[in-house]
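No lab work stands behind these numbers, since they all come straight from the coordinates. Keep in mind it's a predicted model, so treat the numbers as computed, not measured. Cβ atoms are built from the backbone, for glycine too; each structure is taken alone.
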Structure P
Amino acid sequence: MNELQKILKYKFKNESLLKKAITHGSIEANVDGNYERLEFLGDRVLGVAVASLLYNLFPKEPEGNLSQRFVGLVCKETVAEVAKTLKLDEFMDVATEDLRHNENVLCDVCEAVIGAIYIDEGVDGAIEFVNNHWRELIDKNVAPPKDSKTKLQELSHHLKLGTPQYRLVSRLGSEHKPLFEMEVVLEDGQSARGNGTSKKLAEFAAAEALLEKLK
């Protein structure tokens with residue numbers, strides 16, 4: 001635990017929180033012993049922390065640009081990449097080794113660590129942690145990235161296929177861990193579907209899938 005805390009640049013008052021944050025449900029099925037509840041909390045804390053960071057770093061940018069930056073910084077791929085940078089894949093407690101390379105698990109564990117820090121230190125400690133480990137990602141990308149929905153809309157207009165239309169296909173899962181499936185359709189009938197833990201994220205996934213088709 002001491003080595004991991006050095007990498008995280010955070011010393012827990014209650015180390016059992018960190019232990020829980022890196023324990024997968026395959027090891028401990030009881031919700032009091034694995035990371036799932038902490039991940040639920042950490043996901044929300046990460047959103048607030050990143051939004052606050054962007055708001056302060058880019059005082060002149062409009063909401064649209066901030067939203068594009070935000071999506072790129074809190075998406076599964078980015079959070080999983082941070083998890084690997086923090087070597088969480090090496091420290092997490094899992095039943096099978098393949099879980100250490102699972103992007104969803106890496107993302108969940110990283111968010112669980114943020115949730116654990118929030119409980120251990122409060123909102124200021126959690127925001128400081130996010131600032132420490134996400135700031136470099138922002139510095140590497142001075143211009144706001146174009147998200148998949150923006151790219152698809154630009155390509156669709158270029159191909160004279162109108163504005164992409166999105167619709168909800170299904171909503172599964174619990175209230176705390178929903179899974180949405182969205183479909184995007186162009187005027188010529190080309191379509192694709194995507195999944196996400198929110199409608200917006202599912203729309204981005206659908207747009208990315210259709211972009212791949214159009215390529």
Structure Q
Amino acid sequence: MNMKKILFLHGFFASGQCVPALALQEAFAGKAQVLSPDLPRHPREALELIRGIIDREQPDLLLGNSCGAFYAQMVAPVVNIPALLGNPHFQMTEFLKQRIGEHEYKSPRRDGNQHFVIDETLIEEFASLEPIQFNNCTSAHKECVWGLFGEQDKVAHFEPLFLEHYSHAFHFPGAHTPTKEEVFAWHAPLAEEMMSRYPRETYKD
């Protein structure tokens with residue numbers, strides 16, 4: 001039997017080596033393969049990379065945090081794969097406008113480049129996607145995209161918007177970026193439940 005696959009999509013300041021990614025890999029050791037790529041800074045490049053990985057790897061579940069959940073929500077209905085959205089940030093433009101300038105990623109990138117710049121061009125790219133981000137969401141997908149919201153999250157507050165489109169929202173007593181312990185206690189069990197409830201052979205075309 002083939003091992004199940006989870007494609008984890010990290011947040012904007014993170015990388016494929018962030019704490020939630022490593023925690024998921026540990027939680028699913030021997031049970032599922034957790035793919036955790038470094039996502040490009042530019043959103044259309046990130047979406048192109050995500051689609052390529054999905055076409056190649058055929059994951060059973062998308063699991064995103066923050067900006068990664070923004071991507072997962074857009075892609076999931078198109079590729080017909082269930083998705084778990086951790087603290088999804090559906091208004092990245094507002095987030096980025098407050099942070100124009102030079103920054104460093106908070107976890108190591110595989111290419112060794114830890115520095116990046118937030119500028120107006122990047123903000124405009126996200127602005128072009130926000131109005132269409134829910135275009136592919138239909139009633140058929142209301143049940144198979146779940147949201148997980150931290151009760152101490154001070155960055156993203158989009159549960160009401162999420163519930164305009166989807167049916168299942170859960171809470172955990174954490175902040176915007178989950179700790180290892182929170183991933184073990186909340187994200188991993190929900191991910192396991194979703195893969196059991198929506199198995200690839202019955203859910204995918």
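Assuming 23, 18, 12 is semi-axes √(5λ) of the Cα gyration tensor in Å, for residues 6-133 alone as calculated from a single structure, say which of P, Q it is.
Only structure Q yields this read-out.
Here helix-only ellipticity at 222 nm (-39500 (n - 2.57) for each DSSP H run of 4 or more, over all residues; to 500) was calculated and came to -18500; which of the structures P, Q was it taken from?
Here the read-out was taken from P.
Looking at structures P, Q, which one was P(r) over Cα pairs in 5 Å bins from 0, in percent calculated from, given that it came out as 1, 7, 14, 17, 17, 15, 12, 8, 5, 2, 1, 0?
That value comes from structure P.
If relative contact order in percent (Cα under 8 Å, 6 or more apart) comes out at 18 when worked out from the coordinates, which of P, Q was used?
P
Of the structures labelled P, Q, which one yields 3.5 when distance in nm of label points 7 Å out along Cα→Cβ at positions 22 and 182 is computed from its coordinates?
Attributed to the structure labelled P.
Where does the value 4.5 come from, among P, Q, when distance in nm of label points 7 Å out along Cα→Cβ at positions 30 and 94 is the thing being computed?
Q
If you work out mean count of other Cβ atoms within 10 Å over residues 14-21 for P, Q, which one comes out largest?
The maximum falls on structure Q.
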